[in-house]
Structure P
Amino acid sequence: MAKLFHPLLTLIASATDRELAKHVQYLKEENKILRSRLGVAVHTRPEERQRLIEFGKVLGRAIEELITIVSASTFYRWCREEKCGKKKPNPKGGQRKPREIRELVLEIAKITGFGYTRIIGELRKLGIKGISRQTVRNILKEEGITPAPDRTSDKWENFLERHQNTLWAVDFFSVKSITARGIQELYVLVFLCMHSREVIVSSSTKHPNSAWVTKQTEMFIEKTADRKEKPSIVLHDRDTKFTKEFVATLKAKDIRTNALPIASPNLNGRVERFIQTIKYECLFKFILFGQRHMDHIVSEWVAYYNRTRSHMERGNLPPIQETPEEVLKPDRDQITVRSYVGGLVKSFERKAA
């Protein structure tokens, strides 16, 4: 019996260890995810540091695989400092700067994007001395503000944000249609406003040559001519159908074109996303018979898209719609269901007054 009892204990203990290892592994992964959401360094308070030391010391070298809030070397330094007593004061000072100076440093960094040295220059012009480059660095680091190159380097998102109200993008897409001459590709030109996500779509064609592209561009200019914020920049890829005539037509109306780099579809991703949407939500659900049928369905769906279909980037509102007045208790009798594109899509809307 004794010989049987010992192996059972061993089995139970090993099973428990395996379960604990699984728990620890899960908590480690969850901790990594939570830490990645923070995006800034976590500064521990003395009482928090003491708790980490208390529970971490008993783990020995295993702490190196678990600890993520600081490096293992920092944790060992905490243990040494606790063992030797309090940390010796810095003879050069180490006092925190007044709150007013700290707030001014942060404001300069956020407004100007300057680096440490130029921030000191701004402070000197204001007669503020006694603050070093390292102090400026520490103040910004505590607030999670990155060094100047990371803040001042221009990004594609920044460019889009600066010009979004007058920035449009354009691209082609094609769909197969059944015609008297068999199955043929029909091409369509899409203009999309980067801010509102409103789209202006051309009629279709079998031959998207330079003359056709120029004509559709003139149509786009005409439709946006009376707007308060007229298009100023049009983004497009390197498709050969965007010819010199296309550029000249826009330039004549003081609209600049911006040809995107080769093999960079993500830079025109908003138009690509719209093309995917109209294909999968509409066109792929029809058998298209010629250009007239194609143009009718596209125009119906685009009208629905611009005025009725909600868009996440617009706060779940359609591209062409102001924020409606909030309703605390909806009256069901004032809500109706409308169909669009031959009943393909439906929308809940308020009844007209």
Structure Q
Amino acid sequence: MKKSYSTPILILLGLFFITLSVSCKKDNTVPPANTISDPVNFAKLGLYEQIGGSTRRIFIAISQIGSQPLASPYGLVFDTGSTGMTIDANGILPASMITANGLIVAGDSVNVNGITVTSQQALITYGGVDGSVQEYGNLAYATVQLGDGHGSITTPRIPFFIYYKIVNTTTGKPLAAHSADVFGVGPGVSYTSRLIGSPLSYFKLGANITNGFRLAVLPSSGFNTTATYVPDLLYIGLTPKDLSGSNFIMHTLSYNAISGYLPNITSTVTYGGTSTSASILFDTGTPTTSIIENSAATANVANLPINTVVSFTTSQGFNYQYTVTSTANATEVENPSYSLDTRTIFSIDFFLNNEYLLDYTNHRIGLKNN
């Protein structure tokens, strides 16, 4: 996820929280369907889709952290491009613990409502050439209930990053609470702490079920201005059929001593008669524009014209092609000497036409044309 939280995204997140609060009050009047209390086998959850202008987001509902249910569920950006859960402390920890200078933690750690907050602090910086955002927070541990009245599943006790302050470094002003809550499901470990992995990687699954997840094709009809619940998008745990009988093309991931297994896939990208080698990140957390990195680009940043055809072939033979239009598949070309990022990133639009699978056990990503 190339994280850049502009004003439209913040508004989008706010709308999502309001919608979830209303829907959950309604759903809780009857026993929730498909609730899974003991996550030892294959499970599935719905996600929420939302659009604002050309910006698409998918969210996973979080209804409880630790031993106390949240007053209303929070929507965290479901992000294949980063690793680890990141969430604001407001509404989760007592207000008396949260100050502008840090979380109040006596000694090495403190336990509040089943949440262990450690004294280990971290700073996350997002953004790039257009400015940056900084988050200040601590390493924490707790069980997390994923989902809401439509169906839920509770993780084992997992590590995550809880932040108390988020600031735009360009303006020096703080951003709204919960404006950068992210549910990063990528492989490897978080840049926040090597102790933090994907929340979905901690489940102890049943016999013949492999640790990982499958993301179904995101239906375009679910992207509305208010958050829309779409069932059965996220499959937790991979069956033998997923891994060998569903026509996924599998890509073995490379290992990095700092970040662990990387989600980037070696490929060749072609656009407007130009071909370039690429290391592709398929990223649900990039909400609008795909970014092709090309060291031979003559401009720092250039938008591809409407009707440009973009295609790529991965090292294992997965192929995909799309056309840039005025309403979808916006794409720009960057020179990595300017962006300081060598990854080519395909945005959430890719997931409207393709399935995605991540095998945590065997360190592989599967891709499948719909």
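Per-structure values
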quantity	calculated
Which entry (P, Q) yields the derived value 57, 35, 22 for semi-axes √(5λ) of the Cα gyration tensor in Å	P
When FRET efficiency 1/(1 + (r/R0)^6) of positions 256 and 280 (r between Cβ atoms, R0 = 25 Å, to 0.05) is computed for each of P, Q, the largest belongs to	Q
Answer label among P, Q for the case where helix-only ellipticity at 222 nm (-39500 (n - 2.57) for each DSSP H run of 4 or more, over all residues; to 500), calculated from the coordinates, equals -2500	Q
Structure responsible for 19, with relative contact order in percent (Cα under 8 Å, 6 or more apart) calculated and labels P, Q on offer	Q
Of the structures P, Q, the one that 5.6 was derived from, the read-out being distance in nm of label points 7 Å out along Cα→Cβ at positions 112 and 288	P
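FYI, it's all coordinate maths here, none of it is from the lab. Being a predicted model, the structure only gives us computed values, none of them experimental. Cβ atoms are built from the backbone, for glycine too; each structure is taken alone.
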